[in-house]
1. Out of 1, 2, which one gives 12 for relative contact order in percent (Cα under 8 Å, 6 or more apart) as computed from the coordinates?
2. If Rg and Dmax of the Cα atoms in Å, for residues 139-338 alone is computed to be 18.2, 61, which of 1, 2 is the source?
3. Tell me which structure, out of 1, 2, gives 0.95 once FRET efficiency 1/(1 + (r/R0)^6) of positions 227 and 443 (r between Cβ atoms, R0 = 30 Å, to 0.05) is calculated.
4. Work out the source of 85, 64, 41 here, i.e. which of 1, 2 gives that when Cα extents along the principal axes in Å is computed.
5. When distance in nm of label points 7 Å out along Cα→Cβ at positions 43 and 75 is compared over structures 1, 2, which one is greatest?
6. Out of 1, 2, which has the highest value for mean count of other Cβ atoms within 10 Å over residues 243-250?
Structure 1
Amino acid sequence: MKHLPVFLDIKDQPVLVVGGTVMAARRWATATSAGARVRVVAPKLSAAFEDCPEVVHEAKAFEESDLDGMHLVFAATGEEEEDVRVSALARKKGVAVNVVDRLDLCSFVMPSIVDRSPVVVAISSSGDAPILSRLLRAKLEALLPSGLGRLANFAGSCRQQVNSLITDPVRRRRFWERIVGGPAAEYVLAGQQEAADELFDKTLEAECRDQELPVQGEVYLVGSGPGDPDLLTFRALRLMQQADVVLHDRLVPDAILDLVRRDAERVFVGKKRGDHVLAQEDISQMLADLARQGHRVLRLKGGDPFMFGRGGEEIEVLADAGIPFQVVPGVTAANGCAAYAGIPLTHRDHAQACIFVTGHTKDGKLDLNWHSLMQPNQTVVVFMGLGALVNVAGQLVEHGANPDLPAAVVDNGTRERQQVVSGTLSDVADRVAKAEFEGPAILIVGTVVTLRDKLSWFAPPASDDAAAGFLSGRASDDSN
């Protein structure tokens, strides 16, 4: 090792920052967040310090006496000769010094930090490859839950109690492994503190009595977004890696299913028009039954589970049965598909409101409040409307919409097979029929569709099928 990795306690310790640059402001922020009493010495401060409240600033040139009594010093003046002088004087006085971007002038280096206080991860390449350290930090930021600090605090608050009741170190270690890797930790991460406390007490009591608690199951209702795996949330990915069983819809692509834990059992419960593998009531009951058996059950749904995803119906059954569950929202098909098609759903010059409706109702009949849909300066998004496209367009015109009102259909939005057809209410159905869309698809109605010519950005890979002319992210002959 080029450097010894250590964590210093600098709470209430005097720390000096020399310089008023942007990097000096960052060093001030880092030291302040660790509880240090930071003083900044510089003739003047850059605008970066405007975001640093209560800065103790001495507007003067650095002097050797400024190092007296300092625990650490950071040099970030932006002037090489001055940084060299600060480093030399600090070393002479035995004060640990860090000089920004000058490893040869440092007695200690600053790592890339992942802060989940009190859990802190520090990454260093000893100055050889700082970009690599930043990339590793970014990966760890995605892997480590934002609530990890809460979990550490929870464990710390219970540590003395556990040590007094479980004296054997091997049993104590195994107990903590069950807590930190089990449902109690998940409750803490999800902010369900009362449930975490209750389960912890039960687990500790059973351990003291040398009993085995029945394994407790849970359901994770997770929205997988419209299809692009990059749109998954960090929390969704974490729960996908924990699940024992996954129940998934047909709208969840293989690229997302491949991110589920490899040894998890997969159960397809997808539904499409006229073809239901399982009735909704059976799916809800299966979730409850699997959780009662002690499984961590992932219910993976396309889009957002509460946006025409019947997620509410499923967790109603779980709530009535007393089954623990979590809900993780996903990017809705409306937001994701519209964004990837270059169509903003709202815009000051076009639409100050947006309304979402479904083209598929519980009894199979399309019975919408057509009058409310045709308000001025409003965008209408119809989910699952491909099969009802002719009917929807006709009803909107019949209830007062201008036949020339712009409309677009986004098929397989955010995915490699994305296709977009734009036109008007009078002709969009014919254009879609020629493109031979298969779904899933959404219909967007409103003048915001006209912005697509300017704002379209997503270009899926070209294919050789009959719809290749539409696969570039713009229609070749149908733009308004």
Structure 2
Amino acid sequence: MKIAFVGAEVYPFAKTGGLGDVLGSLPRAIQKLDNEVKVFLPKYSMVENDRFDLSYCWSIGEIPVSVSEHIHIVNVYEATLPNSSVMVYFIDYPPFFHRHNLYTNDNDEDERFILFQKAVIQTLQKLKWYPDILHCNDWQTGLIPLYLKDNFAWDENFKKTVSVMTIHNIGYQGRFPKESVYKAEIDPALFYENSPIEVWGSLCFLKTGLMYADVITTVSETYAKEAMSPGYGEGLDGVLQYRKDDFYGVLNGVDYAVWDTTKDRHIPYHYSADDLSGKYKNKEYLIKYAKLPYRENVPLIGIISRLVEQKGFDVFRDAAYDLLSHDVQWIILGSGEKHFEDLFKALAYSYPDKVYAYIGYSNEMSHLIEAASDMFFMPSRYEPCGLNQIYSLRYGTVPLVRKTGGLADTVKDWDEHYSQGFETATGFSFNDLDPYALSSTLHRAVSNYHNKAVWNKIIQNGMKEDFSWERSASRYMEIYKEAVKKKTVL
């Protein structure tokens, strides 16, 4: 099959979160299944030609793209996705994409991604490469399914193309004023109250994608169920209920070539499930780096996160006194809302023997925390997929998570699985998001930590789990083939 992936982030070229990781890994895994794959993203200022060995696409040349009935001249560059032969095409228009951040609050944020989406379709036409699957990701690509069915319907070559829309986080929807309908050159007759493109008086890019895509996916099975409920659907739960027969949850994968305890270049000591001695050397190394007192039998708990309310840190704040009363140590890496950054700075100041906070981001530090910690804490309010709990499992770091989204799909609670034997349990989880749930779950984990036979069993179970991209890619291929059949029947 010919499969095109379109998104606003692709690692290692440009990334702010999980979307970048997905589009940096899934296309490689899909191509390994005997498919021809291409990837499309904007050429941001950080995507430097020399650094990533980009080449100008002379065969494509300049592309005139219309936004608000104004013609913008777009260029296209190409490179290969590292460790693969997957071609990546970069839509180059400096006035829109050479900005300080990938996403902005600028008045032309809608125009930026209108241009990107139209340019992707026109690039496909220039390449004379018409995909069987056009896989869109998040609101920045939500107009493409409509464009294929309306604005570009004149091109018969797209007639068999199946559009797939993946939700990575339904909280980000790309809502813009009604005037954006004209900027996007969408038929104004499509915009009315409760129409397929309208939400509360705005043009909603994500809703448009959800209504016009042939197939919808999201990044875990549990999140797919949650997103169809008012509590998690962010106003689009009714749309997903309407499209439920075409809506699938597929758990994200992990690149185990990058997250490999036996050869991770970011950690000083390597280790494996058969020999964990290196893990405990990493723990001693990190604790001394953080200038905490090293106490071998005291559990070290890691947090790597955006410090925002979605991640449950408002509840963590309310539970902090109880959490800090346990005989444990904490290492925090993250940045986000100032009041949460200040919270962890204050905890590090007030509990210098127990808490170390690194406000910011460091890829090297994130690997070291995963390798050194005994436990990993994720009290998320919602978590479409989550990756750190999966990294933790492979790194022998026991996850403590709220049972939501991908966290529910990847972490099996020790006490829940106790009666079934010990072969499946991999961590500790809780349902309620309140201070008592956080504190009591930590208490359960610490109690089991001091039973080394139990703790080692939990570690070994987690390190055996397989959340590889190969598994996810196989599931996507099943969905693609099913969608092609469905479209053929129609």
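Each reported figure results from applying straightforward, stated rules to the coordinates on display, with no laboratory input. None of these values were measured; they are calculated from a predicted model. Cβ atoms are built from the backbone, for glycine too; each structure is taken alone.
1. 2
2. 1
3. Working through the options, I get structure 1.
4. Traced to structure 1.
5. Working: 1: 1.8; 2: 0.5.
Comparing 1, 2, the top value of distance in nm of label points 7 Å out along Cα→Cβ at positions 43 and 75 belongs to 1.
6. Ranking 1, 2 on mean count of other Cβ atoms within 10 Å over residues 243-250, first place is 1.
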